[in-house]
1. Out of 1, 2, which has the highest value for FRET efficiency 1/(1 + (r/R0)^6) of positions 55 and 103 (r between Cβ atoms, R0 = 25 Å, to 0.05)?
2. So if we calculate percent of Cα pairs over 26 Å apart for every structure here (1, 2), which label has the highest result?
3. Between structures 1, 2, where is mean count of other Cβ atoms within 10 Å over residues 79-86 highest?
4. One of 1, 2 was used to compute helix-only ellipticity at 222 nm (-39500 (n - 2.57) for each DSSP H run of 4 or more, over all residues; to 500), and the answer was -20500. Which one was it?
5. With FRET efficiency 1/(1 + (r/R0)^6) of positions 127 and 183 (r between Cβ atoms, R0 = 35 Å, to 0.05) derived from the coordinates and found to be 0.15, which of 1, 2 does the value describe?
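Please treat every number below as a calculation from the coordinates, not as lab data. Because the structure is a prediction, the values reported are computed rather than measured. Cβ atoms are built from the backbone, for glycine too; each structure is taken alone.
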Structure 1
Amino acid sequence: MLVQLSDIAEIKLGQTFRGKAEASDNASGIKLVQIRDIHEGTLESSSLSFANIDKEKLKVRVIDNDLLLPLRGSRYEMCIFKSMTGDVVTTTNQVAIIRSVSNKVNLEYLLWYFNSTLGRAKLASLNTGTTVPKINSAQLTSFQFPLPDTSTQDAIVELYRNWNKQKFILSEMLINGEMLVESACRSILDKSGDSNGEN
């Protein structure tokens, strides 16, 4: 069954900033999500910089389980937001905040779909920019995607979670492998230098 995103979620843009969005200090106490922070998976507030805004002017807040999608640029990745410390968080108007209003959708299913090859290709087809690709909020509101029954969604989510766990393990193995090879190569080089010094 195809549904429109607006059928199952509230969609809004982030905060409008008159000047630079990112602050040089933490005076505002408000954390800021920027496009560069958004990657497939979970985004935690602890890793964010601070926003250049007065608290009384804050109109848009990002809350737990909001899905965040960049509307500018050619990188199509969605993340789910988690505030681990109760931070006040906002984002810029170049990011869409997608907040579920339906119990018929598993948020992780949406996360999978938008990050899938199919979802990314469909998002790319919405681009209207010439020099800098961008998606407008009206297009996103009418974005259609398949929404199966909850048991099918859950099955897809389970596979998605398992694959992400495997990707994490593989990435850790690659990092450890790189370090081991680097250490072994340096050891050989050091021994070579020692033997050269003896001659």
Structure 2
Amino acid sequence: MSDAALDVWAERAVRSVLALDPLSELPRTGWLLRGVRPCESIADHSFGVALVTMLLVDGARASGLEVDGERALRMAIVHDAPEARLGDVPMPVKSPALDQELARVERSLVEVLLGDRSLALWDELEAGRTLESRIVRVADKAHMMLKALSYERAGRGRLDEFWGNPKTFDSRGLAAADALFDAICAAAGRHRPTATTV
């Protein structure tokens, strides 16, 4: 890479980090709606998703799968980037029409905030067909449930509803994800919900 190209890259890196900096100040709205104050920021959650992704990559490899860990971690970092501009839109206000519009706006924000390479990762994650994208989708839900467990252990918030939704515990066909969700539920003293238990 030439010096000029390196300078362009460095300027883009500074812009990207500064553009995502609001994530450290924006709370996860779902926790606020359930009385958890203070609660984790979107940046805290993104770090947690990256950590769980790393652990799931290890688990997937231990179960015999070949995983591109760097690609999975990059997806984990990118997964909530648009929320630096949009904030955290909670589930109770979402509808199919809003989801469609949010997807369009979020995609354009990823391109603006992080560029084409990250946009390709975003598209892969949204499609959810690759092993790496499935790992990150599981990590997103698993981290949420680990945080719910952490808040419950601290006696904070009204979080029972999180434990009853079988969609939250969708392993996306990954043995490591099944094991992780089972371990989370066991640590919480709860049964993992299935479509037939709801």
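1. Details: 1: 0.15; 2: 0.35.
The maximum falls on structure 2.
2. Working: 1: 45; 2: 36.
Max of percent of Cα pairs over 26 Å apart: 1.
3. 2
4. Details: 1: -12500; 2: -20500.
Attributed to the structure labelled 2.
5. On the way: 1: 0.15; 2: 0.80.
Attributed to the structure labelled 1.
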